[in-house]
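Next up, some structures in structure tokens.
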Structure P
């Protein structure tokens, strides 16, 4: 008599092990995200000691953001100006960051240069990423203040004191530089990992064939590094659209005249000052949509799909 062997299925253990992640994600991320969408359709604010709402108003909160009679800032809609400021400061910091990080990654991973002490340099360039953005902002606020060390050096050399935070482009440049300083090390490490993941036999074959460094970089390194570059660009864009702590501390929430305000500093203003949670929810939803759209554009711009094979022409046509 043949005994029936009971088959043991281990598939359920995979679901059990990944269940904690989905539970925490649902509680800590998904529920707040859905509630933000929900409350963006309601009038919900604190007025004095009274709570107004929640009263369903549909898309009125979104219309209010684009109402020129209520939200004008220096002749522009506040949300559009904040978006423009955010993108300008992100580009000012991200473009040099990508170029500088890519250059360092190529240098450190070059088999021809064989730079010694790479562990030390990797540690040094990554260290700024470990420091809180608020600490960086306070440091630069003291350094470039009206009576700070930079202005004292300028005055001692016979120059005229510069009010860095009262001028649009100097303030924006400082915000962008801090973001560059904080994140170029992380970007360098990621790009180095991407380059080291490329098959070294490709570089050896190119060297044997007499290819120059520029040719190797353009024909081998860049195409094979593109997935990492896309990841870095999209994550940098997402972080840039969420820029808050540096401009908030360094420029007092967007000074001068709102030219350094970002989407998140604007959002913080509605939460902390006006306590209008309905409009704040609408801003959050718009930031989410803009982030998704721009990330999709960046992905489609940087990722090129392989050409489809052309169909053979029919005879007699």
Structure Q
């Protein structure tokens, strides 16, 4: 089969279309003819040699796909050849064919295109995990979502609003309108204002109950100041760096704060399958009625994978960048 290969760890120019062995479905796996996949930060890090795939996973890039079931492995009972599915993978999405654990597959809603379906799994599963499983967000609470216009950010805005929470986001000024249209109650231009001062002003110095953060080091101290008593901080990445220059840890004690770090790709199969089932139960009907919607920044022919990676690394995207697998 054809697949996007990484010639040698490095820049986007290392991505090239080539030949790779077609996978075979194992028991409880589906072989999917891929119609679309989507970019994630993990793809750019893996391309650079900084984020190896989990043991046993395909070495190909690509953590999510949408396509048509080509064959079902032994023990599969939910889907059959010809069914349209989408879901999360540990790797292998940048290819004509990919295998997916049947428990990780979801049916493509009739109102969504393959490109739209491919843009859902990683960001909505990550956001759902952060808000519900780790952040324990409750109706009526306030949540601050950093990088609100990112893929996970746009998913988190919608999910939090569907749960009855108030949402504050940080994003560059030109991306505010998209965040507000998705349901954000307040958008802060992090480039030209202190998000801590803006959050405390907006909440009348009460702060927020939950923060979803991707920046880490540079934001850590201000995040603690933005949390109210018994607040929770969920850290999903360290895009700004992992070091904190100065920190008074007594704030954590005084306000009884809880700090959680997480990645999704390295979680167990059972963890990911249960998370997928809960997201499916909560969100699938909402996608059908457009209460939730995928947010796509751009769609590239998969032969333009290098250009798509450059677009992501320049932080130009609002929402997901999708690769259409051209036959």
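Rule-based calculations on the coordinates, nothing more; no lab input. As the structure is a computational prediction, the values presented were derived from the model and not from experiment. Cβ atoms are built from the backbone, for glycine too; each structure is taken alone.
Annotations
- Comparing mean projected area of the Cα convex hull in nm², for residues 135-254 alone across structures P, Q, the highest figure is found for P.
- Structure responsible for 18, with relative contact order in percent (Cα under 8 Å, 6 or more apart) calculated and labels P, Q on offer: Q
- Top of P, Q by percent of Cα pairs over 19 Å apart, for residues 223-302 alone, largest first: Q
- Given -19000 for helix-only ellipticity at 222 nm (-39500 (n - 2.57) for each DSSP H run of 4 or more, over all residues; to 500), calculated: source structure among P, Q: P
- Source structure (of P, Q) for distance in nm of label points 7 Å out along Cα→Cβ at positions 159 and 271, computed value 3.8: P
- Read-out mean projected area of the Cα convex hull in nm², computed value 16.0, structure in P, Q: Q
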